[in-house]
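S.K.: In structure tokens below, several structures.
What follows is calculated from the coordinates using simple rules that are stated; it is not laboratory data. Note that this is a predicted model, so its numbers are computed, not measured. Cβ atoms are built from the backbone, for glycine too; each structure is taken alone.
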Structure 1
Amino acid sequence: MRHIALSARRRLLRDGLAGLVGLVLGRGAAAQEPASSGRTPELENLGHPLTTHARKGQPPIQPLDTMLLYERSDDSQVQAGTHEVLSLIHEEKGPNSFPWTIYASLDTHHDAGDACVLCSRLHKHGPGWSTGLHSEVFNHGRAVALGANIEMSSDYAGAEPTQVIGLNIQAVGGPTPMQYGIQIHEGQGRFEKGIGLNGSGQVGLDIAGRYEAGIDTHGNDIRLAEGACVVLDGEGRIRLRYREGRIEFLNGDRCFAHLDVDAEDHAV
């Protein structure tokens, strides 16, 4: 019986050593496996481990209830250099992929308060160029390239007044008026069209505020396709249009006067 027990223990020890050797050799083979094998490369960790709160300098205290906080304050005189708190570098070379460098998701059910997925806040004290959000797009291929994309949907069917707005720009304070809510201008490139409205609805451009001039075209023309009208009243009945060589004045669908554009010049 003792001989049988010793043999069993020897077999167990032998099998255990064989498994351990195989495991070590397997790890070595995996470490030497070329990147072209199709397997995902191991994550490479560099630098120092960080805790949930890291600080460099003494930046202003913010009233934040945050789980992860990195702070930085500098007094730098370095020219042509940027200073980041967080940098993410992402490259995707696959022809069929969906690379999203940053993904943020929020589900909220609150009745009072404010919900915000991403918040950008800038306090500008000097004359240097500054922006709350900055997007750069360098297009080198075909199809679509967008500086910012906003996709909206709404399935609320209640009776309460509800506003769903794709882009909201609000002047919130200060005694000095700001120059533009939206500005489109040229740098080294240009746009063929400044603003494109390619949808359908009730009104393409709604100017409900109070302005000295609703539209100031400066030296630019206002262009209508033939048959389109300039509406002269709030109900849309009194209209002016050009059609088939005539400038027509309409009351509803009835033309009550016209000018022949091929006629001789004469006073009206």
Structure 2
Amino acid sequence: MKIQKTYIYRYKDGLETPLCIYLCDIQIKDRILIMPLTEICSGNVYKLSVTRQYADLDNYKEISKDTIISALFLNSKPVRVPESDLKTIQEYIIQKHMLKLSNTAININISTWLFESIYQFINWKYQKFLLNFQPYKRKTTVYENGIYWASLGVNVGSELNKNRPVLIWKKRCNGANEENYSYIIIPITSKQKRKQYYMNVPITINGQPSYLRIEDMRRINIKRITRPILDMENKLIFIDENKRKEIIEAIQKFYIFENKHKTS
């Protein structure tokens, strides 16, 4: 059975098999977000326009796809929830999550540092939303071996984040649409780690010493790449072939040849 979003299904909930709307996938593989349905018009519910059921707004939950049993059919066709109903349900969930976040921030001991972290996180969520859903417009032509500014976001712990310089290492095309292009990038930092961190490849950008963080190379969407970094002659900065060879050696040394972690 092919499970499709926005359709109504029966699912296993203990010994019962109630109805639900399959709303979306979540970050954990094979788990989905559902909105349970009820025939009881009480509590915080929303009447669906396509069936006699009500959406149980306060009891949406995440379940395994394996617990989905069968689709609900009406006149020999699977029942799909109308866009107007979905919009109301989705807006409620988003608002409730924002309220939850707000209450969490209020109920914890907020220091100056913590306030700054919370603000940066929320602001990055907003910026990421814009990156995802605003109509795509090319900001710049992206070349391999060039150095650009990229929005890496607010990350966790010691991960490199914020808007920072990156080296475009390799292009990855995903389909015909440019907005789906992605690139393997190597973040650049001005801070040198301890000398034993051989994976930090030194690089000079407009006379300023910087370091390519090989251990933090990652794949990003083209939408994150904001603008090129230019030299004194207003031209895009590229690495030369010697620097590229040095980077390749560092990648091989870090990821392949000197993995000192042994498994028992």
Structure 3
Amino acid sequence: MKYSATYPITAAQINARYQLTVDGLLTFHENTIACYLTSLGLAAFDMQKQDRTWVISEINLEMPEPPTMWSEDVEITVWVSELSALRVWFDFTAKEVHSGKMAARGNSCWSLISMSERKLVSCDGFIPESELVKEFAAGPHRKRTVVKFHEEPTATLRHTINLIDLDFNGHTNNRRYVQMALICFEPEFLRTHRPDFLNIRFIRESRAGDSITNETHPTDDSATFVGQIMNGCGQELCRVSSHWVEMEALPDIAEVNLVRNS
């Protein structure tokens, strides 16, 4: 079955252009899946009683339209689109409630790990087959082309993981990796461009005190970049492949709200 939740865009989820950020969109996406799992008795706090917890290994996000403006409401709809022994794929859409515009679509891959051993464990039997909806919001899963990138990075940032970066599992919040990858560009580029597609792969964990390096690598396509986040041992923690477009003209936010509130 499909599960939906509606969220108002607040000051916490917007950028300087009054537009919904990628982090805000991913927060709504993860929260909706968490609410759906809670309705099945499978939330993280339920699974922890069985020495299990949920982790995300991949997110694909398409944002072809200009980002949603404050203070629109966004309806997130999620559904289980594929089940296997070790993976649960969720597809999702994000729709503007007042305008009816499709703001984003994509999918994400979730797995269960043992909290004590930090190893994958079986997902079999947890989500009923009756919950499966074989509908893909952004194309088939695991069909993404591996993006080849140039070895020399165009930008590098270094960071030490601290308590603010952690989630309830005690490791670095996956959205923090995405935030870091999306700011590792020249400031002028970020002022004039936005991502319209992201493929995010979470590979390893990091914890408080770990030193990480974030690099942005160009590709043969001038609009496509690969962000690599690595730990102090040179092991890859996260890879973010992104495609960027020039920012659209910004509407008058006062006029947008006047139309909506009338």
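S.K.: With relative contact order in percent (Cα under 8 Å, 6 or more apart) as the yardstick, tell me which of 1, 2, 3 scores highest.
M.R.: Going through 1, 2, 3 one by one, relative contact order in percent (Cα under 8 Å, 6 or more apart) is largest in 3.
S.K.: Could you tell me which structure in 1, 2, 3 was used to calculate mean count of other Cβ atoms within 10 Å over residues 165-172 as 7.0? Don't skip to the answer; put the middle values down first.
M.R.: Working: 1: 7.0; 2: 19.8; 3: 16.9.
That value comes from structure 1.
S.K.: Work out the source of 22.7 here, i.e. which of 1, 2, 3 gives that when Kirkwood radius over Cα pairs in Å is computed.
M.R.: Details: 1: 28.8; 2: 22.7; 3: 19.4.
Structure of origin is 2.
S.K.: Out of 1, 2, 3, which one gives 5.4 for distance in nm of label points 7 Å out along Cα→Cβ at positions 45 and 173 as computed from the coordinates?
M.R.: Among 1, 2, 3, the structure yielding 5.4 for distance in nm of label points 7 Å out along Cα→Cβ at positions 45 and 173 is 2.
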